[in-house]
Structure P
Amino acid sequence: MRGAFLMPAALWLAGCGYVGDPLPPALNVPEQITDLRGVQRGDKIHLALTAPAKSTEGLLLKSPAEIELRAGAKLEGEFEIQRWAEPAKRIPVPGGQAGMEVAVPAGEWAGKEVIFAVRAIGPTKRASQWSNLVVLKVVAAPKPPVELVVTGDARGAWLEWQGEGSQWRVWRMEEGEKEPAALGVAGGRPWMDGTVEMNKVYFYTLQQLVGEGPVPAESEMSRAASYKRVDQFAPETPAGLTAIAGLKSVELSWSRNTEADLKGYQVYRAEGDGAFRKLGELTANPSARDAAVENGKRYKYAVTAVDEAGNESRPCEAVEVIAP
C-alpha cells in the first residue's frame, strides 16, 4: 500500500515544468530625460521636459517619477556633472505629469551663465542619469515693445513700434487661427511682412530678444495689433509711352506693367490745350491706335494702369504729336 501511495506523488512531481532560478527584483531606475529645454522670458526662466514613464529595464514605473531639477553656475576647470550638481541649487518641481513646465524666477542669476539639468527618481529612490544640459546667459528682464502699429502699402504690411532693443521676434496669427506663428527676427524698424493676402485679417505681436546664440533671452509678448489687407493700392504708372503719327491715325505703345492683378490700361487724349478725356475702353495690351484724328491738329496722350479692384495709377508723362 505504501508503494502505491508514493508512485502517484513521484509522477506528479515529474510532470511539473522547471521554473528556473528566481529573478532579482526590478531596480526601477527611471530612463534618462533627454528633452530638457529652456528659455528666459521676461523675469522668469521657463523649463520644459517629458517625465519618464519606464525604467531602464523597459518596465512601466509603478508610480510617477520624482523630478530633481538643479541650477548652478559652471565651475572652474573641466565640467563634471556630479561635481557641478553638489553645490547647484535644487528647485522644487510639481510631479505627476508626463509633460512638465516649470517657471523659475531669473533675478538671482541676472548677468550669469547658468546650467540647468534634471534627473528622475523612481519609486525605489534610485535616480536616473542626469539629463541633457540647458545653458542660458541670464540677463535683466527684457522689456516688451510698446505702441505697435501696422500699416500697409502695395508691398505688404509695415510694422512700427517703440521701446528698447536691437532685435525683435515677429509673431503673426491669421483670424480664425488658435496660435501665432513666428515670422522671423527683425533687426530694425520698420519691418515689412510681404506675405499678407488681400481681404484677410492678421494679428501681430513682438518680443524683444537679448543676447546671441540659439536661445536668446526674450521679453513677454507686446500687445497685439491687427491689420486687414484691403486692395487700395494703385498699380505703378506706365512708363515709356511713345506716339507715332501715321496716315489718319496715331500709334501708341508703352512698357508693360508687372502687377499680378493688373486689369488693363486706360488711354487719355487731349486736343490741343484742352482737357484729357478717355479714349476708348480699357485695353489689356500695352498699345493702342487712335484712328479719330484730323490732319494738322495737335494731340496729347497719357496712359494709366488699372487693377482688378479698380485702383488706377497716376497718368504717365504726356506725349504730344501733330497729325500729318
Structure Q
Amino acid sequence: MNILFIGGTGIISSACTRLAAEQGFNLTLLNRGKSDRMIPPGVEVIHGDMSDEEQIRALLKDRSFDAVADWIAFTPDQAARDIRLFGGRTGQYIFISSASAYQTPPLCLPVTESTPLCNPFWQYSRDKIACEELLITAYRETGFPVTIVRPSHTYDERTLPFHYQYTVVDRMRRGKPVIIHGDGTSLWTLTHHRDFAKGFTGLLGHPQATGQAFHITSDESLTWNQIYRTVAEAAGAGLDPVHIPSDLLAAWDGEYGPNLLGDKSHSMIFDNSKIKRLVPGFQCVIPFHQGAREIMTWLDAHPEKRRTDPAADERMDQIIRAFERARPVSA
C-alpha cells in the first residue's frame, strides 16, 4: 500500500514510521525535515510546510494514497485543510486526536470509545474534539474516509513522563524534593511508542476502520507515586516526594495548569477491546519499568540532552516553600 505520513518523526509517529517500513509499506513522509530522528532506508521524504496549502498541492501533484495519517493537525482549520487536500486522493485519512478529549474527569472507568468527548479545562483537547466533529461530519455528508486515533500518554526513549522533564530527574539525583500532584494515587496509563505502533499500523488500510474511532493504549495502570518512584530507581536516585493539590499547582504554575487539570490529575484507564478486535496482533509488552530504564540509558548516553531549566527548578522550590508555609501547624 502507498502510505503518506504528515510528520512521521515525532515521539509517537517515529515508531510507526519504523514499523510501517519494516512491514513493507510504500511509505512517504511529508514534513519540514527538522527532526534528528533517523528515517528508515527506503522511506521517501518530501520537505514542505503544511501551513502553505498551495505549496503542498504542488509537491503532491496528482499523487494518491491508500492511507494518509496527519500527525500534526491540531485545530479545526487544519482539519478542514486536510479535507480539501486529501478528499478524493486517499482511501483512508487517519486523524491523530487525543485521549484527553474524553470526558474529564471521567464519570465511569474504564474509558471506552463511546465515552463522551468533553474537556472543560484544556483548549488543546477542545480543539481536538472540534477537529473530530468536523471530520465525522465530512464522513457522513461526503464520505470522507476518516479514521480517528486517540493516543493517551505515549512516550519514547527520549521522553520523561512529567512536565519539567530532566529537571525533575536532576532534582532526584541531587537529593532535592520533587512535586507530585494530588496525593499521587490517581491511576495513569503510559504507553511505549513501539507498542502503540503495532496497533496503529494494523489500522492502515483496514476497511472496517473507516468512520470509526480507536484509542491505542497500554493495559498497565500505575499511580503517579509508582511512576515517579520507577523513574527514580532507573536514575539510581532516591525519591523525596512533596504532594501538592492539583488545583494549587495549577494556580501557582499557569503554564502547567491546563495540562494538569485537563489531563494528568484524573485517573484514566482504558478498555482496549475495540482495537484488539480489529488488530488481533496488538498487545502492549513493554512495562513502564523497562521503558524508564530505556529513557535513563538514552539520556545518560546523550549528555547534551540532559537539559535542566534553572527557572523551573527555582519555581518548584518556591512552590514547595509556599506549600510548606501554608500547612497547618500540628497541635
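Descriptive notes on the structure:
- Answer label among P, Q for the case where mean count of other Cβ atoms within 10 Å over residues 117-124, calculated from the coordinates, equals 20.5: P
- helix-only ellipticity at 222 nm (-39500 (n - 2.57) for each DSSP H run of 4 or more, over all residues; to 500) from the coordinates reads -1500; which among P, Q: P
- Which entry (P, Q) yields the derived value 0.00 for FRET efficiency 1/(1 + (r/R0)^6) of positions 93 and 277 (r between Cβ atoms, R0 = 25 Å, to 0.05): P
- Looking across P, Q, the calculation of log10 I(q)/I(0) by the Debye sum over Cα atoms at q = 0.07, 0.08, 0.09, 0.14 Å⁻¹ that yields -0.59, -0.66, -0.73, -1.09 traces back to P.
- Among P, Q, structure where distance in nm of label points 7 Å out along Cα→Cβ at positions 269 and 301 as derived comes to 3.4: Q
- Label whose coordinates, when mean count of other Cβ atoms within 10 Å over residues 37-44 is calculated, return 13.1 (choices P, Q): Q
- When FRET efficiency 1/(1 + (r/R0)^6) of positions 213 and 237 (r between Cβ atoms, R0 = 41 Å, to 0.05) is computed for each of P, Q, the one that comes out at 0.55 is Q.
- The maximum of relative contact order in percent (Cα under 8 Å, 6 or more apart) over structures P, Q, that is, the highest value, falls on Q.
- Comparison across structures P, Q (criterion: Cα Rg over 2.2 N^0.38 Å, for residues 149-196 alone) gives the highest value for Q.
Quick note: the coordinates plus some simple rules give every number you see, no bench work behind them. Since this is a predicted model, take the numbers as computed values, not measurements. Cβ atoms are built from the backbone, for glycine too; each structure is taken alone.
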